[in-house]
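The following blocks contain the structures, represented as C-alpha cells.
Every number in this text was worked out from the coordinates using simple rules, so none of it is lab data. What you see is a predicted model, and the numbers here were worked out from it, not measured in a lab. Cβ atoms are built from the backbone, for glycine too; each structure is taken alone.
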Structure I
Amino acid sequence: MKLRLTYLSILSFLAVLAAPTTSYADTVLLLHGYLSSSQEWQRSGITDQLAVVGWKNAGVLTTQGDRVQASKAPSTNVRRTYSVELPSEKSIDKQAKWLDRYIKFVQHKYKDEQIILIGHSAGGIVARYYMVQHPLQKVSALITIASPHLGTKNAAFAQTVSENVLVWVDGLPGVEKIYRSQGLFFDLSPDRSDNLIGWLNYQEHPQARYYSIVREENEGHLNDYIVPSNSQDMNEVFALRGRSKTYQLKSSHSLSIKDAEILKSILIDLYTI
C-alpha cells in the first residue's frame, strides 16, 4: 500500500492521540549511506524530530578496533535512537560486521529490548543483509530510505570506471575512495546473480515489519538520480513481495526533514500495534 506525504501529518497527529500510556523499550539504530556519516541524521534534523515523538537521541556509536564507543552516557529513556558510524566505502558484508558490534553493544546495555533498524541508501542494504544473516536477533522492524534493493546502474558504472579508466588518472582527488569502494559497487550492481544483491533478494527474510520510503518519480528537479524509484521499494524484492508498507516522497536522494515526518508516523504505528 502506498501513502502520500499529504496525509502523514494528520495520521501522525491522530496516532499520537491514540498511543497507549503503557511504555515499552525500543532502540532505533540509524545507518547512513555511501560516503556519508552518522552526523547526517543530525544535520537533516531527523534525530530532533524523532525525539518529539519519544525516541530520544542517545548519541553516536563508533568503533575503535573491536571496541564500540558511545558519544553519550547510557540513555535512561525507554525509547532511544543511536546514529552509527559505518565504513561506507567497504563491502556490504564488512559494513554488516560493524553493525553486528553495535547491535551487541545495545543488547548488552539494554537487555531484552527490540531493535528497529533505519537505513538510508546503502545503509538500508547493510541492515537487510544483517537481518538475513542473523534471523534470530531481536530486530522488530526495518525501515529503508532510498535504498537500492534491486541495485543501481550507477554502482555498475562506477565499478566499470574503477576497473578500466581510473588507472590512467591515479592521484587525482577522489580516485582513492573509488578504488576502495570497488567491493561495494560490485555488491550493488543490478541484474546479476553472482553478487550480493542478486543473492540477498532470494533469501528467506525474518518475520519483522518492513517499510520502504521511496523517492517518487516526478517531472521536477527533485528526482533521485542515484537509485531508481522501483529499486527503493522492498515489495519489488522477490523474497519480500507484499510484505513492505511503502511511502512515496518527492525528494532528492539525500536525507531531508521530510523523511522525519514519515519516520515519525511509522514509529508511532509500530508503537501502537
Structure II
Amino acid sequence: MNSPLPHTGKADGTVGKALEVLDSVAAFERPVKFTELLEQSTYPKATLYRLLQTLVNQNLLSHDPETGNYSMGLRLIRLAHAAWENASLAPIARPFVEELAAGAGESVHLAQLDNGQVIFVDKLKATDRFETLAQVGKVAPAYCTGVGKAMLAYIAPKRLDIVLQQQSFFPYTQATHRSAESLLGELPTIRESGIAFDREEHEEGIVSIAAPIFISNGRVIGALSVATSTMRYDLDRLTVFRDELLSTADKIGRQASSWHFPG
C-alpha cells in the first residue's frame, strides 16, 4: 500500500520549490525518471526541469544521462552527517539506546518531530527475526507511530494544532487513526500513563511501546520506542519494557539538557 508523500507546506520561493522537488525524488527511494516526477508534480514541465537542473548543478541530485534517472547527490551525505552530529539526539543518545536494545533484545527506535512528520535519527536491531519500516533518516507519520504519538501528547497546544493539520490520516491498517478527533481522544491517556503504543497502526504485525524525551525545561525533544513483532509480543506483554524505557528516556533527556537543539 503506497503512502502519500510528506506534506511540507507552501513552498517558500525558488529555494522552497527546489527542496520540494528534492523531497519528491527522495520519496521514490530509487532512481527516478523525469516523467515520473512530472506525473505527480504541481509545477509545469519547464519549471520542474529547471529546478532539477539547479539541484544537479549543486550536487544535491545526480543525473545519469544514459538512463535519464535522477537520484540523491553525494553532497547530501555530507549535509546529512553534519545534521546527525549537530542537530539530532542520536550522538548523545547512542550509548543509552545501545544499552536498552541489548537489555530488551528487540529493535529500539529514536525519533524527533520534523515538520509534522517523525524522522528516525537512530535505530538498533537486537534481532534479525523481523524488520520494521523505520530506518535512520526515514520519515513516518506522527499520528500512527508510537514515537509520534508520544511526542504529540506533550507539544504545546498551538503547535499541536499546526501539526494535526499536517497529518494525512491515511489508513495504513484497520487500527490507524482516521481523523484528528480520533487521535486527540488518545492523547490524554498517553499523558496519564507516560507511554504510547503503536497497535499495528503503521504496519501490520508490528507493535511498539514508546516514551517521550524531555529536557530540563519540560520541552519534549524526541521519543524512544521498543518495537517488535506480534509473533513475539502482544500489547499487554510490551509493558514489560515500560520501566526501562522510561528510565532510558529520562537519562537521554538529562544528558541532552546541556545541549541546544533546534526548536
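Upon calculation of relative contact order in percent (Cα under 8 Å, 6 or more apart) from the atomic coordinates, which of the structures I, II produces 23? If you can, show how the numbers build up before the last one.
Details: I: 23; II: 16.
Checking each candidate, the match is I.
Thinking only about mean count of other Cβ atoms within 10 Å over residues 45-52, which of I, II has the largest value?
I
Starting from the value -10500: which structure in I, II was helix-only ellipticity at 222 nm (-39500 (n - 2.57) for each DSSP H run of 4 or more, over all residues; to 500) calculated from?
Among I, II, the structure yielding -10500 for helix-only ellipticity at 222 nm (-39500 (n - 2.57) for each DSSP H run of 4 or more, over all residues; to 500) is I.
Distance in nm of label points 7 Å out along Cα→Cβ at positions 53 and 229 was computed and gave 2.3; which structure, I, II, did it come from?
I
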